[in-house]
Structure 1
Amino acid sequence: MADYLPHTASEVEQMLRFIGMDSLDQLFAHIPAAVRLTQGLDLAPGMSEPDVAADFERFARANRAGTVDMTCYAGAGSYDHEVPAVVKMLGSRSEFVTAYTPYQPEVAQGVLQAIFEFQTLISRLSGLPIANASLYDGATAMVEAQNLAAGATNRSKMVVSSGVHPHWRAVARTFALGTGHEIVEVPLKDGVTDWDSVDATGAAAIVASYPNYLGVVEDLSVAKQLAVANDALLLLGADPVAAGVLKSAGQWGADVFVGEGQPFGTPLAFGGPYLGLFACSMDQIRRLPGRIVGETIDSNDRRSFVTTLRAREQDIRREKATSNVCTNQTLMAITAAIQLGWLGTYGLREVATRCAQGAHVLYDELLSIGGVEAVSSQPFFREFAIRVPESAALVLHDMAEEGVLGGLSVAALTQGPDLSIGDDIDRVMLVTVTERRTRSELDHYVNVMRKVVA
């Protein structure tokens, strides 16, 4: 085993002495004994580099990639969309892949302009006037929106719909441990947020999702009224693809829009890296987290680009800042801009329409199978929840054996019970359809489901 360790015994002893411990067992005492290795690894001594590489290739072949080996109906924020060849080619150009972080505009005009175009596209997509240069992912964008609301209102109460993605809510709760934000979650009723059941007095923000994580398209007028009545901000986490056919965040009167930008040119990639979308009203521009690229004129009267409004960031405002995010996902943001530019308005509408049509065809066909039931009677976009006769996890496992990644277990997604769904949450699964799914693939899904639940 020593052949595979980078540290010598004397180095380990020196490290333990420095931290005041007697042994490695003491160092790892906080790890439950049941999951600790109690004996050496069974590794062949002196394996050559090609042999090690061959072993790892063999391990890799045991994986079944969702978009290569199976047709993918999983979603909940990560979607199997088509990435055109032009997006892959342009997005992988060395000018973008190896670009210097654009602190110095004199050496980064190309990247700055590309980010500026991204911001413009996200502004139009969201229906709000200002967008930043992206954040890490949708979950962190939602947290930053709540931080912004707290700074804008000097309050800490966040009234959050249970329709917001469970993982996003979990991240918000984790951040709240440090920020002191009070998170009040509002239950769903028949898949729709029951805003009448909550006391929003003193709220900094009303937080909703459009569509919600079960795919339901909610009427957000009640959420907007609740925000206005309590002088709170309306924060909307929206599926950016839905903007092709549904109202934008700005049309709903949202103060802040956040979203997951993965659908635009980024493959599933086992969960990342992705990018967070963020846009807001002009009233909140000084609190907008992260970077903003602005357009200006240089000393020779030429159009040029710079990072602007830097005073909002922690490096200047320090303790007065509402965010400590000072970076962005440049490469993924530029890829998203290329994808959106390639699609255009009509292309995005076509993608959204095909997603919705495919989802509704599949939904109707699945409900014709005995034992498969609807979870909600509400309208949906491209995701929907169904109740199957047995454990959703087992159904999905059996479907995978037939080459179909059939969706996601809602119990696994929520990581526990959910009062909005009921005691039978283990039988609920979330199914997603993108524009990549053909009619023959949808028919195959139905046949596999019929076979599995028979």
Structure 2
Amino acid sequence: MNTNGSVLFSKEFEKKVKSDFPVDFLTTNPDELKTFGRDWTKFYEPKPSAVVFPRSTQEVSRFLKLCSEYRVRVVPSGGRTGLAGGAVATQGEVVLNLTRMREIGEVDPLALTIKVQAGAVTQAVHEKCAPFRLTWPVDFASKGSSQVGGNIATNAGGVKVIRYGHTRNWVLGLQVVLMNGDVLELNGALEKNNTGLDLRQFFIGSEGVLGVITEATLKLHPVPENLDVFFFGVEDFSAVLQLFQKVRRSPFQIGAFECLTDACLQAVKEVRKVSPPFQGTHPAYVLLELERSHSTPRETLEPFLTELFEKGLVQDGTWAQSPREARDLWTFREGVSESLGTLGFVHKNDISLPVASLKDFLKDFDKTFAVRHPELKTYVFGHIGDGNLHINTMMPSGWERERFAQICKQADLDLFTLVQKYHGSVSAEHGVGLVKKDFLHFSRTDQEVQLMRSIKKVFDPQGLLNPGKIFD
């Protein structure tokens, strides 16, 4: 029993689970404990007591009710692609993994909706909708592994936020199981429902601390008719922002506006063994995706592109001439995180700033880290269009992880102090989890945190669901 009175695991509880659920429902296999007890965060050692694999909302409900009776703590788990430690079990919790709940319903082409279980893989949902020329416009590099339930629980962002917004914009209804086993049916497939508080929004972005999402009705959008993808080399991050301002004021619809430093591009080249998009190197790069209707010919873009070069907003560039070339250009952006992880041990940060503050923030960031942390090499990339930067730090050769962790903690304090100065957020799209909870006060007031704690007590009074995440 731990300090808050909850039982980590017991033979009596294990016996009860094995008698009441299918034979393959629970595992204590060490390899599976290690696999399903962690997410993509590398600083935490997974130590779950067991992992369970429900196949239905009813099984989730019965299991959580049993856990409440025995006061057993539970960590909800999906594709485990998060980077904030939100799905890590470090204190002997039982992991509730939803991988087996992956059913995808039929597309409703009239309502533009689809109902899916929480374990459905994001890319599989995209593929199901593709024949109808529809998509669930939540898109990111980990879409081949991430699951819908996790996307919703973290209010995932991604590369298309500038165009479509966060995940919460594309969720009509939710089915949620509370820790006491109660099942909530929230909003169904209604587009409009103005009857009091919208309880869906409590669970979207809650990181699994309030309830377990088991099913969702998703809102779909027509696939863009034509996408034009460009890759530009620019002289610095100031030029990135100038280019963004120019593109945003143009008559063209921005689908994505991504950036990365040359260090990021070189990492992708080394790991993926791909050729550069053009000759020569540049301090920074921009991947731009524009949406164009069938009635707008490609030729209308040419004067605009000519102006970008004539005004010196870009130094070099290439324009994808086929879907294959477009995918190749996207590789240089979407392959950054994976490539850095292949090259070494990386500490990842995911921050956001008001777009208008990005220029001044980046100047302050460069000066601060040059003076206070010259031994650290940082890799900056992200979604400039929505103010979201990913700042990755590579552990220097020969360092021990413990030393690196201590240095990164101090560097994070310096980084988050700057984020607070510019009224930003210490987490843009991966949540708080374990990684950011000590820094929550940089983005949230004491009053806000207290209100969050009060809401937690309403839905999970025993504090058994994903304990220790966001706040203690």
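A short reminder: the numbers here are calculations on the coordinates, not readings from a lab. Not measured: the values here are computed from a predicted model. Cβ atoms are built from the backbone, for glycine too; each structure is taken alone.
In table form, for the structure just shown:
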item	result
Origin of the value 26.0, where mean count of other Cβ atoms within 10 Å over residues 77-84 was derived from one of 1, 2	2
Parent structure of the calculated result 20, given that relative contact order in percent (Cα under 8 Å, 6 or more apart) is the read-out and 1, 2 the choices	1
For mean count of other Cβ atoms within 10 Å over residues 181-188 computed as 18.5, the structure of 1, 2 it came from	1
Origin of the value 25.5, where mean count of other Cβ atoms within 10 Å over residues 133-140 was derived from one of 1, 2	1
Source structure (of 1, 2) for helix-only ellipticity at 222 nm (-39500 (n - 2.57) for each DSSP H run of 4 or more, over all residues; to 500), computed value -11500	1
For 205 (volume of the Cα convex hull per residue in Å³, calculated) the corresponding structure among 1, 2	1
Distance in nm of label points 7 Å out along Cα→Cβ at positions 45 and 61 from the coordinates reads 3.0; which among 1, 2	1
